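In structure tokens below, several structures.
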Structure 1
């Protein structure tokens with residue numbers, strides 16, 4: 001459920017916003033503070049490429065994002081993408097190229113949380129522009145994209161101002177972090193994904209080796225595939241490895257010896273969920289038929305089902321459960337924490353099969369998306385989708401790279417234009433029942449129930465599920481349905497562990513202690529099967 005950082009622009013009504021593009025060099029300048037003027041007639045933003053930029057790049061289509069922030073402690077382009085009250089204002093527009101001069105009228109623009117740029121609150125703002133042309137990476141801060149220096153502007157009520165932003169910086173190519181004694185990183189070209197996308201596509205992973213790895217060169221170690229929250233990158237392996245508490249645990253002579261592999265949550269439309277889908281492509285085949293054999297050959301992993309385990313929280317909770325269910329002969333256990341919706345009759349609070357609208361319930365009230373543990377609502381689905389609409393190309397959440405866009409890309413069919421079909425209308429929330437029908441393929445409760453006679457024996461003792469009963473994203477409701485379905489099975493009877501924690505929210509636990517517990521349980525199962 002972690003929401004990726006992106007940036008975007010607002011719809012401006014009654015506002016004249018001009019963004020001028022040319023191939024002439026514009027020097028980066030500090031923004032001029034607004035003068036006190038009444039009845040503002042225009043706000044002008046001039047964005048130009050630097051002279052040295054490659055003409056071929058300038059002719060690429062992309063989405064121009066401009067983001068405002070109250071602070072310059074972090075560059076505004078690293079937008080938080082979290083639609084709470086103090087979210088950074090975003091404005092964005094799709095462009096065919098930068099190699100031309102354009103005048104953008106108000107009805108061409110999109111924005112969040114302010115529909116119009118003229119509604120930007122008064123005060124001091126830090127502003128940055130970024131031009132996103134990398135369609136093979138879901139984030140706007142992707143290799144090859146251009147961005148401007150940070151400018152400061154003083155906005156006063158009833159005034160007009162002019163911004164000049166030069167796209168004079170380029171995000172460098174992706175590089176693997178440096179290896180450390182027991183920490184390794186891999187990057188493998190995927191032939192199946194490259195064929196699907198008609199571009200070179202790579203799988204990445206971070207690998208933490210056990211303390212005794214080099215002491216036992218002929219030994220083979222069980223492996224724990226760690227799946228992160230939404231959009232989590234393989235580089236999180238480095239953060240864990242360098243954590244002092246983890247190091248004390250990992251180096252302790254009593255710590256059970258296994259390899260941890262951190263998979264990568266990045267694909268063109270967001271997190272690929274490590275499974276095949278119509279929009280992201282064959283990520284399941286690529287991960288388990290290409291990456292897995294490579295890891296086994298490089299890191300002395302146990303090369304059969306008995307030594308493979310999966311676990312994660314949130315997105316990782318769903319993925320670990322889905323991998324165990326979709327690949328029952330590949331893994332020997334899944335430890336799933338705060339899993340994304342496992343029954344689409346409760347996709348958060350939306351029943352995609354029976355409800356008519358995702359934004360409003362049968363009482364015509366906005367459906368919440370995120371709550372405090374005491375039930376107090378923080379933001380709604382409609383607000384979150386509005387944010388992702390501004391983030392996404394074509395002004396739609398389906399290309400946002402955000403959580404809802406990521407789900408939609410994994411579960412939905414592909415349209416004729418190559419984009420994911422939307423489960424619901426981005427503006428109204430009306431559910432497309434044809435698309436909803438196609439989602440059934442990924443409904444874990446439905447799949448498990450339909451295939452239980454053959455699937456049940458293969459899942460015996462392998463499912464370990466943890467959920468807070470006040471999950472912040474209302475994910476506990478779907479898990480109740482999943483548990484009820486399993487309890488109703490008799491041939492064979494279900495054999496799964498469910499733990500529901502009272503008054504506990506989303507992934508609300510001590511992560512290191514939970515990791516220790518998970519590793520301990522995995523090793524017990526491994527030893528029992530050998």
Structure 2
């Protein structure tokens with residue numbers, strides 16, 4: 001499950017006198033920005049809301065929930081918010097910490113005795129905060145193939161026991177690498193500490209008190225009449241794709257919501273957890289309000305002249321930085337065809353949410369809109385974010401397309417090379433991902449994962465001991481190369497994998513697989 005972060009904001013900053021008053025962006029201007037961005041980024045639909053000083057000052061849908069039915073998006077259209085669920089998981093832990101049912105420094109193994117990391121020291125010292133701060137020592141998106149694409153049969157037990165097989169890429173607690181699986185473990189901690197299912201706890205203790213009446217986890221979403229359909233523009237034109245569904249990942253990215261409900265969520269967050277007609281209720285304590293928005297894992301801070309930023313880091317379910325002296329709290333989310341961003345400036349009592357239903361262009365659109373709206377409150381000029389980010393997206397896409405085209409051109413040029421299929425046919429096992437089969441179908445080699453059945457497709461000779469797989473799953477770009485190691489007789493004994501395109505989402509972590517032949 002991706003965290004959208006491809007659009008850097010390191011641009012020229014023009015110094016302006018603090019005595020100048022700047023006009024904030026109008027709803028009419030937001031309308032024109034969104035309409036322009038929908039067309040340029042080839043996005044089917046979007047919803048945008050802005051909250052300021054405890055009030056919703058803009059809330060509107062644009063485009064279509066489905067390009068085939070052309071039903072319009074409105075302020076109550078539900079989208080998958082993906083990794084913006086992580087803040088709800090962190091908040092659930094904060095509530096339990098306030099109630100004394102756990103401490104942030106409690107060891108994970110005290111709640112889940114079967115939890116085991118890649119070495120004994122890390123296992124013994126891994127605490128609750130480590131689960132949600134992306135500092136485990138493991139690599140980017142490690143193990144995400146357990147739920148990406150959907151349709152796999154992995155369980156929480158598989159996740160809990162799988163960490164011992166992953167190889168660290170950095171020392172424990174020294175480096176940020178985005179992780180989804182550990183949020184699944186956080187959901188299990190919440191279940192065991194509270195005595196109720198993770199989904200039930202979030203529903204009862206967060207969603208219902210805040211009257212977020214149309215926010216659900218997938219299995220609870222009964223009324224789908226105003227549900228956005230995911231789309232992809234990977235091929236250059238917008239088309240619908242299947243809705244992602246895998247409840248294993250609920251604690252990392254399973255919520256459906258809309259801008260009406262997320263506006264309530266932002267207002268409470270900006271009000272330091274207070275809610276109710278007179279702010280008489282507290283969702284969490286002031287102590288944990290500060291803890292969630294305190295940097296836990298330091299990120300590299302790129303010099304940013306436009307915003308004069310000085311720091312960057314990750315708190316508990318939120319990214320943190322500063323822009324022109326104002327704290328920015330944000331997170332993005334991405335599932336196939338569903339991209340979201342929530343951004344808040346507590347110093348300005350300002351919140352912005354953008355939900356979209358199109359792969360590829362959605363990330364550019366939500367970044368352009370968020371930056372333009374925020375800039376108006378930060379006292380900055382109109383930078384023309386849409387066109388700048390569109391150019392960057394097209395450049396990135398062209399680079400990826402070039403690599404992909406060259407790969408398949410080489411496959412085509414090699415199609416007459418004779419390969420002994422029997423040297424590669426067999427069953428290969430990875431300790432955490434399970435078995436894959438390489439078999440012959442209509443005289444062609446095929447690849448099939450037994451636990452993630454959407455990862456199957458024909459294999460074509462590429463070069464030496466390497467084959468290219470064209471997966472039958474094409475909702476996202478994820479075709480891969482398989483690199484076999486042979487014994488002295490020329491028979492394959494193991495294989496590694498890697499994505500073909502540099503633009504493949506990091507949750508397709510083929511590089512973490514170490515497949516060994518088991519049918520020797």
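For this structure, a couple of remarks:
- Value 1.02, calculated as Rg/Rh (Cα atoms, Kirkwood Rh), for residues 226-401 alone, assigned to which of 1, 2: 1
- A value of 8.2 for distance in nm of label points 7 Å out along Cα→Cβ at positions 274 and 418, calculated from one of 1, 2, originates in structure 2.
- Distance in nm of label points 7 Å out along Cα→Cβ at positions 98 and 170 - highest-scoring structure of 1, 2: 2
- Mean count of other Cβ atoms within 10 Å over residues 66-73 derived as 15.2 - corresponding label from 1, 2: 2
- Label whose coordinates, when distance in nm of label points 7 Å out along Cα→Cβ at positions 74 and 482 is calculated, return 5.0 (choices 1, 2): 2
- Computed -6000 for helix-only ellipticity at 222 nm (-39500 (n - 2.57) for each DSSP H run of 4 or more, over all residues; to 500) - originating structure among 1, 2: 1
- At a computed 17.0, 51 (Rg and Dmax of the Cα atoms in Å, for residues 306-497 alone), which of 1, 2: 1
- Structure (1, 2) behind the derived value 19 of relative contact order in percent (Cα under 8 Å, 6 or more apart): 2
Read the figures in this text as sums done on the coordinates, not as results from a lab. Remember, it's a predicted structure, so these values are computed and weren't measured experimentally. Cβ atoms are built from the backbone, for glycine too; each structure is taken alone.
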